[in-house]
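Visitor: Scrolling down, you'll hit the structures one after another.
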Structure 1
Amino acid sequence: MMKNKDYAILTLVVLLVLLIAFSLAFRVKNIQATLSEIENERDAIEKLYEKALYFQDIKSREAELLSTVEMYKRMVPGEPDKNGIIKTMYQLAENNGINLNKIQFGQEIKGQRLIKVPVTINLDGNYFDIINFLKGIRQLERIYSLININLSRAEQSSDRIYADILLNAYYER
């Protein structure tokens, strides 16, 4: 039979084992929480590393991207630049040997980001020179959209053609 002293020792041992088990369970839970935090930090570091690589790629392509932005700014400038349109059209007409008789600007049409500037051009010249003029518009840096063209012959016996051209130029707000 066990003595009271033995019960006390056994109780003490059982309490000690329970205390150690509780302590170990608590430490395991803390270690799991720490491992979870480490995993979260690792994920965050990986995302930051991917962003760093992305920004490094952008930085290495900076000149190319700036060149592209400048090209877009020339295609769709930040202002109407009607004087530039007039100068460009007169130069294009002169290069193609045709007479630019009149340029007239219509009422601007506001869109969400772009504003249309209707441009009516009256010119005369040889049919093929007028076609070359239209091809020249297509090759300009600034974007123009041809809306309408009306051709008429000056006289029955003449090879001179009159053209009324409606096109839109654009600029960004």
Structure 2
Amino acid sequence: MRFRFRLERVKRVRAIEERVARAAWSEAERAARAAEQALAESRAAVEEARAGVAGSGAGPLAPRSAETERRAVDALLRALARRKERALTARGQASRLADAWRARERDRRSLAELEERQRADQRIDDERRAARTMDEVALGRLRRRESDSSRRPPPTDEEAAGRRSQAR
């Protein structure tokens, strides 16, 4: 008997859902990495600006340039805060999508395991049917032999003596 998995359509849908979820997670992961890279660059720019303000203490600073540098550092800090928020949001989104992908993957695997178990069960059933058929065929042959031997007339004394001499 040919195997037919009754949940084949569900299995295909689950596989598609898993691929879509994996693609969404992959895209979110790329976005999170890009946001984290932008955050690292922003941190480096803030540190560089702070070092520039602190390093200009060699001589007297003009009030206008000190205020300009402070404003520049403040703007960099605001940008840093926005990028940090974006990076955290992107990482959280990537994490949620990774969890969704894992759930879809588990669903797909569980259906594949169910199909494999059903295939194994059918193989066992097929083997049992084949063994039962072979037993029935052998039993039928035995019965025919017995009925054929019961229809034959009993051997004569000469035939029985001939068989005994051949057996020796």
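Visitor: With FRET efficiency 1/(1 + (r/R0)^6) of positions 103 and 143 (r between Cβ atoms, R0 = 25 Å, to 0.05) coming out at 0.90, pick the structure among 1, 2 it was computed from.
Guide: Numbers: 1: 0.90; 2: 0.00.
It must be structure 1, since only it matches.
Visitor: I've got another one for you. Suppose Rg and Dmax of the Cα atoms in Å works out to 42.2, 143; of 1, 2, which structure was it derived from?
Guide: This figure was derived from 2.
Visitor: With Cα extents along the principal axes in Å, for residues 71-134 alone derived from the coordinates and found to be 40, 26, 18, which of 1, 2 does the value describe?
Guide: Source structure for this number: 1.
Visitor: Comparing relative contact order in percent (Cα under 8 Å, 6 or more apart) across 1, 2, which is largest?
Guide: 2
Visitor: If helix-only ellipticity at 222 nm (-39500 (n - 2.57) for each DSSP H run of 4 or more, over all residues; to 500) comes out at -20000 when worked out from the coordinates, which of 1, 2 was used?
Guide: It must be structure 1, since only it matches.
We did not get these values from a lab; they are worked out from the coordinates using the rules stated. Treat the numbers as computed from the prediction; the structure is a model and nothing was measured. Cβ atoms are built from the backbone, for glycine too; each structure is taken alone.
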